Structures are given as structure tokens and as C-alpha cells.
Structure 1
Amino acid sequence: MNLQNARALITGGSEGIGLGIAMAMQAKGAKVAIMGRNEKKLDKAAKELGVLALQGDVSQEADVKRVVASCIEAFGGIDILVNNAGYGYFAPLTELDTAEFEKLFATNVMGAMFMAREVAPHFIAQKSGHLMNISSTSGLGGGKNSTAYSGSKFALRGMTECWRAELRPHNVRVTLVNPSEVQTPFFSKLGHEQVRSEKKLRPSEIADAITGVLEIDDRGFIPEFSVFATNPF
């Protein structure tokens, strides 16, 4: 896909990996819309980048319908959806809070489904498009206290495989991205300090990998890939 004038919608686009992807795509000449819940943070990011801000919560079906419709109206269509919105919740099995568990799945799993379901008919109608789901290496292997987060990413991986099987006959490419630890606000939102390091991944590494995958000629695609820091220790 030629990213010049490609029309992209990125969820969770006001910070972290989503913001990095928006920056990379905008630099390639794409028309970019970013979606996020925090309107103030979203507007600030959009103004700094010169992209379209569309406030909304992916876990709310009505918000998803409104945002996708607004993006298509503004750009005249849509070529790329990046399902990036998500967050973490970690606790031992014996201490899992039902409300927190359901809230996380509402964003990380239901939100991705809502977005994909709303955009897919447009991809099918134009017989082109690229659906990019941002997962995690936590979706490749579970760990202690990660029932909720890893569970949500395993679910996203499974859904991605289903969507790929359904959409390939319509020339729609579906890719799953598994970043390892990236230096973003992810940990600070959980109340944990992340040790900054020149050896650890930044959002720009994930964004560079994604733009590279998107730019492959549409006759081929990469179904899934992981990004690790070379030597983060």
C-alpha cells in the first residue's frame, strides 16, 4: 500500500504506541485520524501532529459507530484501521476483581471487535484495506498475575485469525503486532515506575515496523510479527 494519501484511523492515538504510529503515518503522507477517550489529551496530540481528532471510547458501541462515520465523512473513505486502544490490569487469580476484569475485556477485546466490525463493510465494499491489531508478547505466553491482560491479548489473537480468514477473499489484509516492553505511559497508569533505558523499545520502533508492513505491495502481507528489544538488560 502506498501510504501517500492513505486514510487511516488509529485508536488509542493520543499517546504511546498509537501516537508513534500516527506520527509515522503522517510523515509518510497519510491522512490520519486518532481516536481516544481523553478529549483534552487527544486534541493536544492532534494539533501538534496536524491530524484529525475523533473523541470516543472503543468500548462504547455508539461511540465507535459515530467515530468511524466521522472519519469516513472527513476522508471520503478508510484504508487502514489500527486497533491500538488497550490497557493493563494485573492481579493474582485469587484476587481478581470482577468489575476490573470485565472493564479490561470491554476495551481490549470488545472494543477491537466493535471497531473491526464497523470498518470491515467499507473494506469489503472497496475490495481493499488493512486491519492492524496491536496485541502484545503477553498474548503469546501467559505469566504470573496476567490472567486479565494476557487473556485479553490471547482473545485478540484468536479474533485476528478469524477476521483474516473472513476478509482475505475480499483483498483485505489483517495483521497482528506483538510488541514486547515499550517505554510508554502503560506502567505509570498502573502505578508502577518504568526504568527508562536507551536499550528498551520506543513507540517509534513499533511504528517503523508497522509502516514497513503496510507498504508491502497489496498482493502480499505479513499476518503476524513480534518486536523485541535487541538487548534490554
Structure 2
Amino acid sequence: MQVTLPMLDGREITVAPSKIVALGLNYLEHIKESQSVNVQNFTEEIPKEPVLFCKTPNVLIGPGIPIVLPAMLNAYHFKDCRTDYEGELAILVRDRIKNISEDEALDHVLGFTCFNDVSQRNFQRKDKSGWYRGKSLDTFGPIGPVIIPPEAVGDPQNLHIQTRLNGKIVQNSNTRHMIFNLPQTISFISKNFTLEAGDIISTGTPSGVGPIRHGDVVEVEIENIGILKNPVVAE
């Protein structure tokens, strides 16, 4: 899947990553929510290194496109079928990188945008393979609304980030509260995987995650970037 997003200079960028690498447990207050989120390998322990997982490119949708709660979930008859929003800052990689240092990490950023790491909690709890399926269902990765280059975003480690559900503020934080900052994250990932131009790094969500249902509208707003807004529909 691919999404076309505008740049500040009027150009349009087709976002078609070879991979989406995401961070779990990167805000302390979110870690404190571990009992309410209740998924495997989500504990109150502060990680000693970035916690990585993947989202497959089929998740990508642009602003205004519906997040679809798949009909096949009904067949499981979950007592509490829960799919959550997770507002995050996303990084788009500028070029091919491997084993880069923290000092040079931000030189390889094409731009920043908003991301919604939609997560199916029941699968995250029960799947023996871990978070893979619950993070990678179709439409579970809204992105946008615009790509802001590093020189225009201000300090990316000091951006207000807010998520609203049906107009109500549900997440309200700042990127300065990340446990692993952006240079640390990019460098660490590059030592594990070769990153290609156009790959996406999603940097973790603050506290306040919660369920979405048919008819909801989710907005992820990040300072100096804009608002990513998507409705929610049941398939």
C-alpha cells in the first residue's frame, strides 16, 4: 500500500515503505498503563533498549480514509473486543542507512508526520507470535496530513502531541517525554536493520490509549505538523 502526502514546498511524496518499524513502551506514562492495556510483554518495567515491532505496509491509509474494524473479528466472539488508537510522531527515512551513529541520525530524516498505530488488543494478548497480527491489519496505520522537513519542524524532541476521540482530548503529551530520543532510536534501528529511503519509523505513543468503535472519529495532532483525522467504520 502507498499514500501520497504533500510537502511544505508543494511537492507530493508517495510514501511506499519497504517496512514500518515502530517502538513500543517509549513513554513512561504509557508504560504505567500496562494493566489496562493488558497485552503480552507489556509490563511496568522500563526497557533498557528500544522495543521494536513491525507494521506491514498494508496498514497505510491517508487523512480522511476510514479505519476499518474487520468483520472477521466477530467470528472470535471476544468478550471484550478492543481495538485502540495510538497517536505517534512518525519519521520518514531519507536514504539508505546502516549502522549510523546517533550524531548523524537526524541527517537521514526526510521529514516528520503524524501516525496512528491502531492496535487490535485481543490478538496482541492471544497470538503466540506476539504483536505482529494485531498491529498489521488493513487500514491500521493512518499517516499524514503532510510531511514536514527537519528544518521546518522546530525541535522534534519538543513537540506537543495530542489525540482526540470524537473531539475529546484522550492523549496529551510532548515528544520530550520519550524514553529513547529520536537519534537513539534511528541509530539503534539502523544497527539491526538496513533502512531504505521511504521507510517509516513510528516513535511510540504517550498515555491515554483507548478503544475505537464504529462511528468514532480519531484526530492525531502534532505541533508544527498538523492534524491527522480519520473516521472509524465496522466492515
Structure 3
Amino acid sequence: MSSGKLYIVPTPIGNLGDITYRAVEILKSVDAVLAEDTRQTKKLLDHYQIDKKLIPFHQHNEHKNLQVVIDKVKGGETFAVCSDAGMPGISDPGYLLIREAIVNDIEVITLPGAVAAIVALVNSGLPCDTFVYEGFLPHKKGKQTKILNLLEEKRTTIFYESPHRIVKSLNKIKELLGDDRKIVIGRELTKKFEEHIRGTVVEVLDHFTTNAPKGEFVLLVGGYDTK
């Protein structure tokens, strides 16, 4: 029996209309969908009237289920990998499975699609010809070191942050990088209440004194010489 395939399928980061025709066709054609959160992925599948078996595949069971999936694909089954939103493997599960599939000579096909970091970067007005993506800022240990690394960083740096920690992170940036560092925050991207907050770190902090942080955030820090 010939080996199956592993499709990496990015999903909308908010607006369910932001999915490609090809992604819908792949989701209809595979034997099953490996989902970070089956409840989230089911909403997407239901929206496009796709009836497909959903298998939980997330950071808590990825190691445990890795070989099971590899064996099934080698046996001829075809799977799609979906995270809750955006591109699997980018601050989401998927990397370990992709690496193992390659080691086992399984064909991996990655579809293009939305990544919140890139959407926020392009819309930010900050230089985007070269940039650094750092994923989530450390909650406690390592946060100060991570921010201090930006003292002489000329490139735009992208982080993900939660509404519960965004103000604390901005205050730390202000403390370590100065009042004038350029900041852009993309909030609730592609959704009804999408918002882009631009200014110095002091100006952005001032915004949150009258607007409680809500939703999902992409935090962009301009390079130290950004005008």
C-alpha cells in the first residue's frame, strides 16, 4: 500500500470567510482532521458543511499520538492538520508531526493561509522588509531578558500577548527600552472589532487607561531607530 499524505491546512484567524477554496477541498477529501481543539475546528467544518472525523492533536497529546498518526499515514491514510486559527506550527502544534513525517519519507503539503503575525505586521506601518517573530513573550522568567535583547534591534519584532498581560508587558518595554519606542498593537484581527493601536509605548499605554484590554493581541515593537 502506498503512503498517504499529510496536509498542513491554515484556518481563518477570525473571519470564517478567510479560507481558500483549496483548503476547503482538502478538508473535504482527507480521511480525518487532526485538530488542536475539535470544538473550534468543528465550527469551521460545519460552516462549510464538511462532515469529517476529528481527532484531538494538541500540545498535551502530541508526543503520545505522534507514532500512531505516522503509522496510519504510512498505511495509506491522509490527514489534514489544523490549529485553532492560523498556520499550524507557528506558536501552535504541528512541528513535531511535520518533522517526524519528513523523517519517514511521508509527503507533507503545506497550504498557504493566514498568519496573525504577518497580517498585523503588514498593517502596522512599521518596516516589514525584515522582521523578527518571537511568538509569545515569557510570562515571568525570561521576559526582561527577551525585551532587553531589543535595545539595539533594528528590525520590527513581533510578539503574541494575552489581554491579561499586555499592559504589564508594555510597562516593561517602557522601563527597559524607553518612552519613545514605537509600538503597534493589532487586536481582534479580521473580526468585527478589529483595531490597530499605533504610537509610542507611552501613547499606547495611555490608550489602555480608558480602554480595557479585550480580545487577542499581536504586539509589534519597532526597531530602536524606527522613525
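The numbers here are math on the coordinates, done by the rules we state, and not lab data. Keep in mind that what you see is a predicted model, and the values were worked out from it rather than measured. Cβ atoms are built from the backbone, for glycine too; each structure is taken alone.
One of 1, 2, 3 was used to compute helix-only ellipticity at 222 nm (-39500 (n - 2.57) for each DSSP H run of 4 or more, over all residues; to 500), and the answer was -2500. Which one was it?
The read-out was computed on structure 2.
A value of 24.6 was derived for mean count of other Cβ atoms within 10 Å over residues 87-94; which structure in 1, 2, 3 was it taken from?
2
Quick check for you: by distance in nm of label points 7 Å out along Cα→Cβ at positions 159 and 183, which of 1, 2, 3 is greatest?
For this comparison of distance in nm of label points 7 Å out along Cα→Cβ at positions 159 and 183, the top structure is 1.
Work out the source of 27.0 here, i.e. which of 1, 2, 3 gives that when mean count of other Cβ atoms within 10 Å over residues 111-118 is computed.
The structure behind it is 2.
To which of 1, 2, 3 does the computed value 4.8 (distance in nm of label points 7 Å out along Cα→Cβ at positions 95 and 167) belong?
Here the read-out was taken from 2.
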